[in-house]
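**Q** Following are the structures in question.
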Structure P
Amino acid sequence: MKQKTQTNIHAAFIGEAKAYFRLLAYAEKAEEEGIPQISLLFRAIAEAEKVHATRNLHLIKDLLVKDTDTNLESSFQREKTISENEYPQFIKDAEEEGESAAAIAFSHARDAEAVHAKLYERAIYDVIKEKVSAYHVCLVCGYVTDKKVPEKCPVCGAPKEKFKTISG
């Protein structure tokens, strides 16, 4: 694929993925405001944006998705970088601006991302291949565990009812 087209498809993928989540937020707001028909419209168009994002991803998949070992290493490095470098700066900036809710969200994400990095690292060293039957994801902060669901999330304190199980 030629460079300009590749760049454009990547930009389109990012834009469509962002639109999907933005429209879901709009749908939620319309629902809260008692306007179900507009909520339905936002959800329908969000689903269409998801179709667009997925199509764009498939066009550049070979450029982004490598063999599993490479994907694990890449994911490990990304999680490590964001938890050790990016989120600490986000937290500092939010605290300096007095934005405590953002600082807490960034702190939770930083801590969850650090756990993600550890899970990837374990996978890289074949510690969990074919041994884990399910993961449990905190729907409040994004913490992931391959152990049993904790009574309270160790990152944000959410109760175990806030965990979603992802299994094969």
Structure Q
Amino acid sequence: MKNIIAFAGSNSKKSINKDLATYASSLVENVNVSILDLNDYDLPLYGIDLENEKGIPDDAYKFLDILKNTDGIILSLAEHNGTYSTVFKNLFDWLTRIEGKMFYNKPMLLMATSPGGMGGSTALAIAKGRFPFHDGNIIESFSLPFFSNNFSNGKITNEDFNTQLKNAVEQFQKAL
């Protein structure tokens, strides 16, 4: 049986992106799913001086090992001021110091959601442009606008958006 991971590029305890990633992972059939929380990885703010003085934190190696050993990645990015959240960018910076091609060509379903009408699409566009340089194998992407209007009780309530996500998940599953 295949193993996949799902996580949000957020450290919010009430992350809407974690809710979306969890829901999307529940739609993938016949896989083992691990839901990751970036709060479980203690990574100080990246800086070259810190790296030179103290090295790369163990939790960066732990996260990278998870990426190496999974068969697929579901990632929903939080958008802060038009780009990735600081916590995700920090993780990304530490991981690429260990391994530049950090996604290992694993099939990826890349998503974003937000309270507003853009649905995190700016961060999503940045990631779609950047991740392939790090062996990101983005099979599908999905954006959910107006999260609170379209998501309730652990699932997408808008049928059109739900169908779009199910189609994206189906393509992701085929790539596993």
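**Q** Relative contact order in percent (Cα under 8 Å, 6 or more apart) computed as 15: which structure among P, Q? Intermediate values should be presented prior to the final figure.
**A** Working: P: 15; Q: 24.
Computing relative contact order in percent (Cα under 8 Å, 6 or more apart) on every structure in P, Q gives 15 only for P.
**Q** Here's a follow-up. Quick one: distance in nm of label points 7 Å out along Cα→Cβ at positions 4 and 84 came out at 2.1 when computed from one of P, Q, so which one is it? Please list the in-between numbers first.
**A** On the way: P: 4.0; Q: 2.1.
Among P, Q, the structure yielding 2.1 for distance in nm of label points 7 Å out along Cα→Cβ at positions 4 and 84 is Q.
**Q** Determine which structure produced the value -22500 for helix-only ellipticity at 222 nm (-39500 (n - 2.57) for each DSSP H run of 4 or more, over all residues; to 500), calculated from the coordinates; the candidates are P, Q.
**A** Working: P: -22500; Q: -12500.
Comparing all candidates, it corresponds to P.
**Q** Using the calculated result 3.4 for distance in nm of label points 7 Å out along Cα→Cβ at positions 12 and 156, pick out the matching structure from P, Q.
**A** The value was obtained from structure P.
**Q** Consider the structures P, Q: one of them gives 52, 37, 27 for Cα extents along the principal axes in Å as calculated from the coordinates. Say which. Please report the intermediate quantities before stating the final value.
**A** Values: P: 45, 45, 39; Q: 52, 37, 27.
Source structure: Q.
**Q** Next question. For FRET efficiency 1/(1 + (r/R0)^6) of positions 60 and 148 (r between Cβ atoms, R0 = 35 Å, to 0.05), the calculated result is 0.35, so let me know which of P, Q that is.
**A** P
**Q** Compute distance in nm of label points 7 Å out along Cα→Cβ at positions 76 and 140 for each of P, Q and report the one that scores greatest. Mind dumping the intermediate values first?
**A** Details: P: 3.1; Q: 1.5.
For this comparison of distance in nm of label points 7 Å out along Cα→Cβ at positions 76 and 140, the top structure is P.
None of the figures in this text is laboratory data; all of them are computed from the coordinates on show. What you see is a predicted model, and the numbers here were worked out from it, not measured in a lab. Cβ atoms are built from the backbone, for glycine too; each structure is taken alone.
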